[in-house]
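As structure tokens, here come the structures.
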Structure I
Amino acid sequence: MRWDVWLPGQPVSWDAAYPIGRMPVNRKSGPVYNADGSRKFIHRPVKSDDAKVYQEGVQIIVQTAKPSGWLPTEQVRVIVDLHLMEDIDCDNATKLLFDAAAKAIGCNDKLFVPCYAPKVIGVPFSAAGVLLTFDEDLGAHGH
């Protein structure tokens, strides 16, 4: 089976998706406090709001486009056709996207075998997006 889905907009780059944020420290027993009674915080990468919104949108669109009952159990080729306003690395453009698509489909993205079409760079906002083609026919290389 082979099917397509168009995901409008410039993908959120993996590099921009996880800025360093301030996170409260919690244990199973509850919050951790400093000696002076203030909450203890650590600094670690935190998924940005833009990344969360992008992934939620991808998940809804992929769920809607997915053929009824389709669930890969073996590797599936994912042809990625990027139409970008600004150039970004292919893998940075698809990491968040693949995570959201896999969640929408109900599989693990380790089944995805990405194949990238040549990028189209410098498109207007209205034409930016990603065309994903899911193709179960890997041919002789998939078996």
Structure II
Amino acid sequence: MSCPFTIRVLEWPAAKPYARPVRERVFIEEQRVPRELEWDEWDESSEHAVAFAGGAAIGTARLSPQGKLGRMAVLRAWRGHGVGAQLLAALLGRARERKFPCVTLHAQTHAAGFYRRFGFIEQEGEFSEAGIPHVGMTLKISAGRD
């Protein structure tokens, strides 16, 4: 997978045609999240980072106005190639620009180690969302941290 990718941060109307198919494939098809749980009221008010390779969307994540990261999804063929790290970096940059004191997220337990590498700390014990084990995590934002 040598094809480079780019990240764009978009409002929902521009992100929707790209982010929606990625989330449908990862969450609804692969992870069996019920469709009615995947789509919520936060998409419209959130900023969405979308990763593109060759003009096609390969990953996405969102940042809510309250500083909650979520809906991080990378297509299977692109996992392990730094896409998730770049999506996260783009949204942490936006959080810094918006002067959020911290960013929170609910990580699937298998992905908690990924977020720990960026300085996120577990704040809640394990719980279930859409039948998948998660942990709550927080990152204090400072001017120099990615």
Structure III
Amino acid sequence: MSTCGKCKRTLKDPRSIERGFGPVCWGAVQAEKRVDPADESDYDYRIDQSDTPVLVITDLNRGRLSVTNNIEAILRRIAANEEIDLKTITIIYKDSESFFDGVHVSEDGAVNLFPITVTRSLIERTTNEQEAIQAVRGKS
């Protein structure tokens, strides 16, 4: 006689016996295995509070999925953790090449990325966090 590996009830169905779990427990085991897409990227973040809040995300570039390619999942995770409205906070991120990009979340939840540029002798992308924050706040 076989028992469920989770709840220890007796298994009668041949498929359940083969799996080692009853149908309800098997569903629970499968759900536990699902990975949050935000866990597929290596990133760090903080909220700069020096003026109006700016969410600053940094791609740690450890060889997994980039922030650029996983931005929606990362933003959902941060919004839930910090209890922030992504449509009302300014967002920037440092990409894997150390350039800062802006992130805009529209009213319908669509995410748009844009390069942050500053003017020195030429208009160029910035790798300086404070320049990026000033640029998105409109103070450059």
For mean count of other Cβ atoms within 10 Å over residues 38-45, structure among I, II, III ranking highest is III
Matching 12.5 (mean count of other Cβ atoms within 10 Å over residues 78-85, computed) against labels I, II, III points to structure III
From the coordinates of one of I, II, III, relative contact order in percent (Cα under 8 Å, 6 or more apart) came out at 14; that one is structure III
Value 18.9, calculated as mean count of other Cβ atoms within 10 Å over residues 62-69 from one of I, II, III, is from structure II
The highest value of distance in nm of label points 7 Å out along Cα→Cβ at positions 22 and 110 among the shown structures I, II, III is in III
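Bear in mind these aren't lab numbers, they're just calculated from the coordinates by the rules spelled out. Here the structure is a predicted model, which is why all the values come from computation and not from measurement. Cβ atoms are built from the backbone, for glycine too; each structure is taken alone.
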